[in-house]
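Next up, some structures in structure tokens.
Rule-based calculations on the coordinates, nothing more; no lab input. Keep in mind that what you see is a predicted model, and the values were worked out from it rather than measured. Cβ atoms are built from the backbone, for glycine too; each structure is taken alone.
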Structure I
Amino acid sequence: MSIYAIKADTFFLPTRVAHGGYLMVEDGVFGAYVTDEPDCEILDLAGKQVAPGFVDTHIHGFDNCDVMDCKADSVRTISRGILRNGVTSWLPTTLTATTQQLTDACASVAEAAAEPGGEPMARIQGIFLEGPFFTEKHKGAQNPAYLSAPDIDTLRAWQEAAGGLIKKIAIAAEYPESPAFITGAREMGVVVALGHSDAGVHDALACLDAGATVFVHTYNGMSPLHHREPGMVGAALYSGDKSYSELICDGHHVNPIAAAIVMNAKGHDHTCLITDCMCAGGMPDGDYFLGELPVVVANGTARLKDGGSLAGSILNMKDAVKNVVDWGIATPAQAVYMATQAPAEANEIADVCGSIRAGRAADFVVLEPDMSLAATYLGGSCVYEA
């Protein structure tokens with residue numbers, strides 16, 4: 001049996017922030033948090049902070065690989081690369097594409113999850129299907145050639161190809177088929193998110209009533225707030241803690257004040273930091289593809305060559321966490337929660353990740369006092385040091 005204790009200045013625990021003390025790790029899983037020094041090996045992280053491993057529930061790629069490559073090796077490469085960002089659990093995220101491409105993408109993720117290979121990699125906790133059930137006005141970087149109305153039989157076929165791994169699907173709220181689709185998806189155990197939609201507030205609220213619970217990258221790819229038609233953004237804010245809002249906090253997608261408005265309306269416990277990172281994450285500036293669409297990466301953004309729309313991001317989760325603290329819109333504890341427990345709860349994977357709990361895999365990050373990432377641990381072993 002392998003037993004050691006982590007000594008640190010701060011521990012971000014599920015219900016509180018503990019200062020000082022020790023966190024036990026036994027055979028790769030968390031044990032108890034104790035205040036007295038135990039009689040075992042000590043991992044001395046004095047001057048540092050310990051938080052749960054980050055959970056990225058909306059990410060398309062990294063290290064020049066994309067989930068839409070439809071290759072298990074690409075998924076594995078992403079899984080290994082994002083450990084450098086403190087991410088220990090993630091949902092491989094697809095794009096709008098043909099039904100067959102999405103079937104192949106689901107199968108490749110299932111293969112990577114079943115056969116992770118010999119190197120450490122962030123844990124695949126499910127699949128997020130971002131599309132193709134969107135509408136064109138707010139398509140963003142989604143290919144309009146493949147947009148369609150929601151169809152529950154198609155989702156069932158993708159779930160079969162995924163071996164049951166699909167955890168979430170995003171749809172537009174204005175389709176007449178959307179409420180019934182949401183009901184069917186929830187019966188399958190799939191979380192339904194709303195996004196890439198020009199829906200009015202009443203259509204959006206009807207979808208929430210049917211069981212949708214998440215707003216995809218809030219503000220981006222949706223009808224804006226207006227005082228006579230509150231739109232999708234209005235529905236996200238109005239629904240408060242009855243739903244979760246994703247935010248891309250890279251300083252380009254959302255103004256920090258707008259991000260703070262979401263956090264104030266919904267609470268930090270119902271706000272999820274995501275990256276929406278595409279394959280150029282971790283790579284130098286240059287030309288890339290997001291699915292089939294050419295993208296130029298420069299000046300901290302990824303934009304479509306045709307039209308210049310933002311095309312995902314190159315944001316790292318470790319930077320999103322630091323940004324919201326540096327912007328003064330979240331405390332360190334709130335920032336950690338938005339990158340760990342909130343997304344885990346929003347995506348119904350909080351039973352396996354997102355918090356430091358006894359008996360759970362010892363996936364954690366070590367943070368400097370300024371919230372920058374110092375190290376990533378997976379199953380109690382260090383897999384990355386800054």
Structure II
Amino acid sequence: MGKNLIGTGKKVLVAMSGGVDSSVTAALLKSEGYEVVGCFMRLGSDDSVEAAHGYDNLYDASCDPKKIKIGHQGCCSLNDASDARHVAAILGVPFYVMNFKKDFGRVIDYFVDEYNAGRTPNPCVRCNDWLKFGKLHDYAKSIDADFIASGHYARIGRDGNGRAQLLRGKDHKKDQSYVLFGSPRDRLDEMMLPIGDMEKDVVRQIADDYDLPVFDKPDSQEICFVPDNDYARLVKMRSPEQFAEGDIVDEEGKVVGKHQGHQHFTIGQRRGTGVALGYPIYVTGRDPETNVVTVGKKDALLSGGCEADQINWLTDEVPNDWITCEAKIRYNSLPKGAKCRVMGDKLEVKFDEPQEAVTPGQAVVCFAGDVVLGGGWIMKAMGEAE
């Protein structure tokens with residue numbers, strides 16, 4: 001059986017979140033002959049695994065899978081840890097919980113600091129950069145694992161020189177390459193993304209074929225440490241001194257309302273402003289220095305481009321002159337026609353057509369077809385819509 005299998009002799013650390021995607025990732029790699037080690041990252045959840053189980057190694061070959069209920073909470077919850085353990089038991093692979101709670105504090109601190117600074121953070125991208133393909137990468141090395149695998153809908157390919165490159169997932173509706181753009185290029189060779197060539201319904205069918213009880217588990221929709229989606233509540237709890245009443249103004253600077261902290265708002269927000277002007281209004285700006293939130297009509301959200309810093313470029317040629325590309329400015333949108341260039345430590349992007357709600361704090365990622373060129377973190381929107 002073993003000698004003709006693709007992965008014979010290779011060890012893979014699989015980041016198992018308890019969802020269907022990472023579960024199928026582990027199943028596929030084991031079926032291909034890899035030595036699979038499952039790992040669940042305990043991050044910031046209060047329902048700690050230790051409190052419920054009393055030990056870090058959750059793999060127990062004697063457990064009865066039928067007695068374990070499959071949970072439906074968000075990413076990284078206690079139910080998710082139990083679901084991941086259940087799948088590992090069915091597959092017969094060792095499974096460990098890594099306590100990254102202290103390290104995850106960096107992600108939460110970043111989240112709070114960004115909101116207080118008037119930006120809208122993307123903690124999932126940072127978590128991938130700092131933990132899944134950062135801290136977890138170090139752990140993989142310590143156990144002599146050859147690869148780290150995850151259940152992201154993205155792919156690892158090869159350029160003309162044989163170097164690894166990051167590609168969009170085949171299912172563009174589920175593509176998650178955006179959240180992986182910050183992965184260091186020299187680590188792409190050690191990443192495995194087995195479901196990147198698949199569509200979601202196929203992944204669920206494979207899980208069903210393997211009798212994995214997570215086959216119909218809903219996808220997580222919220223940030224794991226803000227399960228109620230009340231971001232401002234968390235930010236205020238961590239930094240109450242940063243919140244103060246301020247003015248809401250229209251595009252002419254006229255005061256039209258009051259707010260209890262600019263952190264309650266994000267660019268493009270329509271509901272929850274507490275202001276009625278007789279026409280649809282959107283949050284078009286927030287200034288942490290003056291604590292002023294600006295509202296206006298939808299066309300005030302349009303920008304011709306953006307400037308980003310903290311660049312991570314994933315191809316050999318860094319464009320110092322404008323090149324044609326597609327650019328994505330938020331996770332839940334498709335890439336749009338654009339051109340980009342790298343000027344020193346800044347990435348400049350100009351859109352073929354003005355885009356709505358270009359939001360400082362979010363990532364802008366550039367593509368050439370399915371190839372991820374690179375990206376950075378938006379500092380400011382540039383250019384007025386014409």
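Between structures I, II, the greatest calculated value of mean count of other Cβ atoms within 10 Å over residues 213-220 is seen in I.
Looking at mean count of other Cβ atoms within 10 Å over residues 205-212, point out which structure of I, II has the largest value.
When mean count of other Cβ atoms within 10 Å over residues 205-212 is calculated for I, II, structure I comes out on top.
Identify the structure, out of I, II, from whose coordinates FRET efficiency 1/(1 + (r/R0)^6) of positions 117 and 133 (r between Cβ atoms, R0 = 30 Å, to 0.05) was calculated to give 0.35. Source structure for this number: I. Can you say which of I, II returns 39, 26, 17 when semi-axes √(5λ) of the Cα gyration tensor in Å is computed? So the calculation was done on II. When relative contact order in percent (Cα under 8 Å, 6 or more apart) is calculated for each of I, II, the greatest value falls to I. When FRET efficiency 1/(1 + (r/R0)^6) of positions 149 and 245 (r between Cβ atoms, R0 = 35 Å, to 0.05) is compared over structures I, II, which one is greatest? Of structures I, II, the maximum of FRET efficiency 1/(1 + (r/R0)^6) of positions 149 and 245 (r between Cβ atoms, R0 = 35 Å, to 0.05) occurs in I.
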